[in-house]
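Read-outs throughout are calculated quantities, based only on the coordinates presented, and are distinct from any laboratory measurement. As the structure is a prediction and not an experimental result, all values here were calculated from the model. Cβ atoms are built from the backbone, for glycine too; each structure is taken alone.
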Structure P
Amino acid sequence: MTDWVIVGLGNPGPAYAATRHNIGYLVVDELADRMSGRWRRHRGGRADVVQGRLGHPGAAESAAATLVRPRSFMNESGGAVRSVVAYHSVPPDRMVVVHDELDLEFGTLRVKYGGGDNGHNGLRSLRRSLGTGDWFRLRLGVGRPSGRNDPADHVLSAFSSSERRELPEVVARGADAAESLVLRGLQATQNDYH
């Protein structure tokens, strides 16, 4: 049984592994490590999943969760996510989507419930496939490009050397916030992480 689904948005394949667009994948990878879980292909093959419990084993605060990494590209991730939430009968309001956010400086984290897609192709695909935008979002800042540089090129580029040094801490903080959101709720998480 799964109480929550946590989706990390990104693009599959080694060419995209170290890009800003894949910060959602990095956070769910961290959560998978904490759960001592191994990624396996979900029924239908459109996503990789890890099932386990968030929180400390035997603790009062813990929850069964399925972590999801869509195997499709970002702009087509909605179908894979819809398949997983339907299989586990998890309503969208028990889903956390972890994604990159251009409108936040690198290292900044924000959580919220609902909202628009703000031009994010992964969020647009999820909204279209699920028929709603009513889910939790964990937004991890990757900053806007300087000057007239294209935002699409920016999110598909590798982190800078200074960002790479900070990235493990940013990813761990994102995983902490995802756990907090599931176990303690939105208000407590916003109070602690904003």
Structure Q
Amino acid sequence: MKLYHAPGTRSVRIVWLLEELGLSYELELHKLGDPAMRLPEYLKIHPMGRVPALEDGDVTIFESGAIVEYLIGRHSDGKMAPGPASPHYAEYLQWLHYAEGMIMPQVNIIVVETVFLPPERMNQTNVDRAKKLLARTLTAVEAHMEDREFIAGDFSGADVMTGHACTVATRRLGEDASGLPNVTAYVERLNARPALKKAWETGA
């Protein structure tokens, strides 16, 4: 199994999950914006020239959420995801997809506008709107995490997805979480896990 990984990107989720599952894997490390990711050889693996991408035998798959579902479905021996009969199944699906559907689009806008664009092209209106929406997305997590340790019953792929997104928003992007004690505690619990610690450190 081979993972194409760049530190500080969504591929951290996949390193984290591979470590949680105890799977053996090979890493091919890149840096964000690595020209090698635009070469024809890599574009055959990920047509957008991004990470993560995973090779597992004859299977090649990209997109972090899809890889999370693939690894759990193929390699978890029934762990990390409640089954359809579980009372947690619907909320598992909801929060598995919440990261990319709600949190990360706002993170992306803020990062692009404040980091990647030159000053003359930055749009503060876009930043302000994204910050407002990001705060609302985290408020929803705050309400859901009342009296919960993990987001959908036991620790699961939904924590890998939305927990990572919450970490990026509050610890990496610096979104104010002073009024979000449940989110803050949740992020602290997840980041204390050895597998996530290793994922953040891999290639850094």
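Worth pointing out:
- Source structure (of P, Q) for semi-axes √(5λ) of the Cα gyration tensor in Å, computed value 25, 25, 14: Q
- Origin of the derived value -11000 (helix-only ellipticity at 222 nm (-39500 (n - 2.57) for each DSSP H run of 4 or more, over all residues; to 500); candidates P, Q): P
- The greatest value of FRET efficiency 1/(1 + (r/R0)^6) of positions 83 and 115 (r between Cβ atoms, R0 = 25 Å, to 0.05) among structures P, Q is that of P.
- Distance in nm of label points 7 Å out along Cα→Cβ at positions 35 and 171 from the coordinates reads 1.7; which among P, Q: P
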